[in-house]
Structure formats: structure tokens, C-alpha cells
Structure P
Amino acid sequence: MTWRVIADEHVKRIYVSELRAHGFEVEWVDGGYEAGNADEDHLERAAETGAVILSNDADFVRRHDAYDHGGLVLYDDQSMPVSTFIRGIKRIERFVPRSELAGNVVWLDSWVD
């Protein structure tokens with residue numbers, strides 16, 4: 001079962017498109033919400049829906065503990081090839097149980113070659 005994902009405005013369109021092509025339900029600025037929403041708004045939405053937040057905005061690390069969200073996947077490498085990005089996401093989905101992801105931060109960069 002694929003995750004429901006909230007991708008903030010810092011996530012590249014190509015990453016969002018590939019996630020959708022691989023069966024992920026993704027909320028993004030192209031229809032899911034408005035650009036410029038505060039990190040807390042994303043965290044509240046994730047807490048309401050159980051969604052996983054995807055971002056390259058490390059500010060989430062300081063804020064996420066106050067919310068019961070579905071998980072937070074962060075990445076540093078904004079030039080990561082799309083195939084590498086998807087491979088890392090799929091590895092996390094496969095090897096990190098949802099119960100361990102929920103409420104925690106996973107760094108995508110640690111899951112790619």
C-alpha cells in the first residue's frame with residue numbers, strides 16, 4: 001500500500017509527478033493546497049489525515065514533535081536524479097513500517113546510493 005503524501009512547495013514538480021505515477025496520492029501546490037502555507041499547517045493536515053510529509057525544508061525537524069503526523073521524509077540533495085529519488089522513497093516505504101515512520105523523521109538521502 002502506498003502512502004498518502006503532502007509535498008510542500010519546495011518539492012520539485014518532477015518528483016511529485018513520479019510519485020503519482022508510482023501510485024502515491026500526493027497533495028501539492030498544483031491542487032492540494034496553496035503555496036506559502038506555514039509548516040504548522042502541513043503538520044496539522046498530516047495529523048488529520050495520517051499523511052507523510054515530504055520536504056527539503058529542514059525547519060520541519062524543529063516543529064514536528066508537537067504533532068501526531070504520519071511521518072516526515074526530508075532530503076537535502078535538491079539535484080537528486082528522479083530515478084534515485086523514487087528508488088529511495090520506495091526503499092523507505094518497503095523497509096520502514098508505518099508504525100515506525102509515524103511521528104518520526106526519515107532522511108531520504110540515507111536511503112539512496
Structure Q
Amino acid sequence: MSLTREQILDSQDLGTVQVSVPQWGGEVPIREWSGVERNRFQELVKDKAPAVGIPAILTTLSVVDEGGNRMFRDTDLTTVAGKSAAALEVISDAVIKLNRIGQQEEDAAEKNSDPGQTG
């Protein structure tokens with residue numbers, strides 16, 4: 001049976017998982033991205049990755065509070081980037097898996113974040 005428009009629009013399809021971050025002494029919830037949030041990730045990588053790094057962007061976009069709302073704002077990127085690199089890697093690895101970010105997208109993000117790279 002095919003889904004209706006209403007069923008699709010009413011579905012709660014953004015999953016949340018808990019990620020253990022030993023460096024911070026606990027767990028943080030991360031939420032799967034919407035299409036809009038994936039586009040925001042691509043914009044931030046293009047504009048901010050050389051300054052703050054991809055793990056900080058992934059963390060800023062994905063860590064949520066108990067209500068499922070983003071914990072960090074885009075204006076927190078620099079502060080988040082100053083946190084433990086190991087903690088940011090733990091979170092970013094989980095975000096990549098949860099959001100099915102493919103190797104092609106990761107490669108593009110890395111290319112865009114390398115200030116020494118020329119096109």
C-alpha cells in the first residue's frame with residue numbers, strides 16, 4: 001500500500017541516538033538531519049570549514065537537547081571548535097554514520113576545508 005501525502009508529512013522520521021563522549025564525562029544526543037539541515041551543512045563546510053573544521057560543524061549541527069532542538073547555534077562554531085578534538089571526532093563519526101554521509105560528500109567537504117588546495 002502506498003503512503004499518502006499526509007502520512008509522509010506527519011511521519012516522525014528524524015532519529016536521535018545517544019553518543020558517549022568520555023572526554024565530556026557523559027552522553028549527548030545527536031539527531032538525524034532534515035534536508036534543510038543537510039543543505040546547511042554543505043553551506044557551512046564551504047564557508048567555515050577552513051576556520052573551524054568539519055568535526056565542529058557536524059557537532060554544532062547535530063547535538064540536540066531533550067526536546068530534539070539544536071543545542072548549539074551557528075554562532076557557537078568557533079567555541080565548539082575549541083573543545084577537545086577527540087570529543088569532536090567521537091561525535092562527528094556518529095553524525096556521519098547516522099546521516100549516511102557518503103565518501104563522496106566527505107571528500108568534497110575535505111577538499112573545501114583545505115585552505116592550501118587550489119581548484
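Where a number appears in this text, it was derived from the coordinates with a stated rule and is not lab data. Because the structure is predicted, anything quoted here is derived from the model rather than measured. Cβ atoms are built from the backbone, for glycine too; each structure is taken alone.
One of P, Q was used to compute volume of the Cα convex hull per residue in Å³, and the result was 132. Which label is that? So the calculation was done on Q. When distance in nm of label points 7 Å out along Cα→Cβ at positions 38 and 70 is computed across structures P, Q, the figure 1.7 traces back to Q.
For the read-out helix-only ellipticity at 222 nm (-39500 (n - 2.57) for each DSSP H run of 4 or more, over all residues; to 500), a value of -10500 was computed from one structure; give its label from P, Q.
Only one of P, Q returns -10500 for helix-only ellipticity at 222 nm (-39500 (n - 2.57) for each DSSP H run of 4 or more, over all residues; to 500), namely P.
Tell me which structure, out of P, Q, gives 5.1 once distance in nm of label points 7 Å out along Cα→Cβ at positions 6 and 22 is calculated. Checking each candidate, the match is Q. When distance in nm of label points 7 Å out along Cα→Cβ at positions 62 and 78 is calculated, the result is 1.8; to which of the structures P, Q does this value belong? It traces back to P.
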